[in-house]
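Several structures are given next for inspection.
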Structure 1
Amino acid sequence: MKTKPSSLVVLCAVALASCAGTGGEVRRFDVVNRFEVSVPEGTEELRGWFALPDDGEELQDVSGLDVRVDASGGEVATREVRDPAGNRFLYLEAVEAGGASIVLETSFELERREASASIDPADTRPPSAGELEAMKPFLGEGEHVRITPEIRLAASSAVGSETNPTRQARLLYDWVLDHVQYWVKDPDRLKSSGVGSSTYCFERCTGNCTDFHSLYAAAARSVGLPTRMVYGSFFKGPLDGEERDQSYHCWIEYWAPEVGWIPLDVAVADIFVDDFQVTAESEAGVSLTVADGYHGPDPRLVDYYFGNLDARRVTWNRGRDLLLDPPPAAGAINALPKAHVEADGVPLAEKSGWTRMLTFRELP
């Protein structure tokens, strides 16, 4: 059994700032996001959509965005595009590039602020019928965010008769912490779904950040609590300046009347619940799952990640089942924290068809 996080009463007393606050820590980074695409022989048209840093995120300022393309063959063109939700991507088209290698590099400077939101239940209230109607896009299912009868029942049991959105959100946060183990804690036994699946996470009681937050979203939406998923990346302290991919990370925002969108990261919080032993097999994965290395269990951080986010991250985009413009042959895209690439309409897999290297250097 996991150690229970502290009560909501204590948590509210130590909340760092009011809703959508951007006080606290500020960090600056030089960032290089590099993709290399191996175009299959015989390809007539290659198309790709590549994540760009969110220029509408209030927690970050992006400056000096530079795009460089190097292709060993074919005609290549790029342009910035946005999907219907406002997420932005770099769109690439290449013709007569079969067998070519295309390197796409975006670089930018990022100033990122710590997030802190009001998590005092007194600041919000149950949503009205009109508000719930307006929030319908954030209350439904998705391809991998499924609300099964079992998830609905578990969420209902966790929330009970509570109707205050912030209290509901914390009760579900604690429930997920008690129900699920991050796969990096025991990589020989635990695995992620690979697609961010609420049902996999619920049934297997494990997963990665997308699995955790798919389950959280499904549970929250089943009790009428609007949520949206945010995709970004950590700039992990131990990897500063290292030529290693920073991968991606995701977290959740829930919506509360009178307050707005409130962040939480139940996946990272799970690392700091003191119920597992770090082994030689898990040590590297555990350390690189969190912002600045793992130093043992920390109930304070379990509380912190409900309503707060550290400054060591970048936001790429929000949402699942993305409807890109122009539309890919694959249709809606599950998530896009890195890239989606197609050769004559056939998706290319990461690692075999394309690779990505995200590196950073923290600035003083």
Structure 2
Amino acid sequence: MTEKTVLNATHRALGARMVDFGGWDMPVNYGSQIEEHHAVRRDAGMFDVSHMTVIDLHGARVRDFLRHLLANSIDKLKAHGKALYSCMLNEQGGVIDDLIVYYLGEEFFRLVVNAGTRAKDLAWIGKQAAPFDVRVKERPDLAMIAVQGPHARAKVLKLLHEVDRPRIEKLGKFTTAAAQGPHGMPLFVARTGYTGEDGFEIILPQEHAVALWETLRAAGVTPAGLGARDTLRLEAGMNLYGQDMDEGVTPWEANLGWTVSLDGGRAFIGRAALEQQKAAGVSRVMVGLVLDDKGVLRHGQKVLAANGEGEILSGSFAPTLDKAIAFARIPAGEAGDLRVDIRGREAPVHQVKYPFVRDGKPCDGI
């Protein structure tokens, strides 16, 4: 059965086009996906991300558990409220999921994992947590709204209790704090996001989600759907689980090596496989591609290189750039001139370092 967030009726009342996304009935757009994309890049937009899975971890050994579970080092989190992006790996080094972990106390950490991987994530985390006597608690009572864009923070700050505003205004990136929102609603405000723009991801009790959404809309924040979220994150060079990486892909192969901490003596799951692959050399790499001709780059298209074949992972028209861009996984080594098979036509593409867009503007070489 398809699940619905607490904002489902609100989306429908706004005329949203709804689609099944990982078993959830979600808005793909409310009219023009491109206009929603530009609203986030130029002003402020908001996304219902209540389908994401929030998991609270409690226990005296929760930090030890996360040292074991995550490829990134939880010991980077020393100050209360700090957050960390990491992959959770299997024994072969494949990515079970990517997630954000928040440090809320020495015996209390919070994870936010993907919606489509909820069941397997909960099973895996529960199994790995048992030897550490860590209590794993899913939080279906919580909703989440992401407010993103160059003016997003300012518009959210105006809605907070005046006592909280100075503290939240000073919140650093990948940091969270509690605050009081409109009508006294309790908010968990994190300066994180999935668009390449500044802003907040706000977790709050479900019963307040509709009121916060409507208050944000009245404050000039544009509702945006999954379509714009996907083009924004691709422009920003952010991976999508299930498309750019999965359990058969390691962080080295997904350009996520920066999330792996091979700190001395920490025996995290998948470490031995990652070290072995790194020593032997990775046989395939993930790159950014730009199509300068007409056409659209789509998932599954064949990439032709001098040293073999690869494929498009995430691909789309990029509204900020007015051209098609993509992630591709190709053989490691000298690729030469690259072409993409678009319905039997070999279209030339050029390889670039991503992100494709930073601070709302095209990056060099795009």
Structure 3
Amino acid sequence: MLDDVEEARLAERLIAHDTSDAAGLAVATDFVSGWLEGRGADVTRRTYEDREVLIAHAGNGPVKIIFHGHLDVVPGRPDQFAPRIDGDRLFGRGAYDMKGALGAMMLAVCDLHDRPPEGATVEFVMVPDEERANPGRNASEMLVADGLRADMVICGEPTDMQVGVQAKGVLILEIDVEGRAAHGSTPWLGDNAVLRALELYRRIESLPFTNASTPLFARPSVNLGRISGGDAVNKVPDACRIDVDIRYLPGQDPEEILRQVRDAGPARVEVSIARPPADTDPDHPLVTALIGAASSYDDCTTSVGRNGASDAVAFLEVGVPAVEFGPRGAGHHGPDEHVDLPSLAIYRRALVDFARASGAMAPLMDAHRGGEALA
């Protein structure tokens, strides 16, 4: 019998909401707010443009920690919003990224509200648009611009109980390739823009920047996310757009990557979304404290790099240390996404233990903040 029933049931209820669109997000946000208030938590709702953020508080100490989670998910099949337990695994869209972690964070902040951490303040911050791939600021960036700060932020992204101190940067490019139209029965008289775009993408995949590596990353990644070309089946397409998702490594120059892409062939290349890599000092006192709290329950003895981007970057850009830390599982954004149920309970306990340990570090954090100010 699993000892993580509370975590499992809350994760199931979160997964059952299709939060890949605005309507589902609105209903699920009301559920999360009501659930937290029902447990006695102090909840604040803020609206940024058309997006609603929830913030719950616990404690009132000088060391401030943020548990950061996102409610939105990428689209999935209808059956993926019907959560299913198979053994120790909970399957469903968002189970791993990151409704399992989100539920555990909700439980952890309520644990801390019931028995406040001495010397620490914990804020649970839930945003609705981390998965958003549209240009413009997301809710986390607007929260930071509005003055949200902390001594450390934990983003509950999938890390298998490891602490992610680095993440790849993001360059999402819109690339327009021109061709020459002709009748579909005589393709040799035209120049197929779709085929030219595919050839260009293959060249981008093998550009020099793709050969880089670091101690935490084997390589950057390049993905053809969308392709659109042609307006009639009996016509050689004379225009094609490809959307290319490049994730580059800490230390790489995005301008140099962009130069290489533009030199790869004739095309119009525009940056749709750009985010720098995440890079947090693995020796920061609160990072080592989090590793210590997690290693009491799981094999968490090292810091890792994360292939995907997260909202941690919004905090790092204003000097706030931020890491990614989430439960075990697999398959995020895929057809068999799942979270390991036993890890949800230990993840919740690790968060609570870390919050309590951070409160005892107030004098050390005062000195650390002073050192950063002098630097």
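All of the numbers you see were taken from the coordinates with simple rules; none came from a lab. Owing to the predicted nature of the structure, the values given are computational and were not obtained by experimental measurement.
Comparison across structures 1, 2, 3 (criterion: Kirkwood radius over Cα pairs in Å, for residues 118-261 alone) gives the highest value for 3. Tell me which of 1, 2, 3 gives 76, 50, 38 when you compute Cα extents along the principal axes in Å. It was calculated from structure 3.
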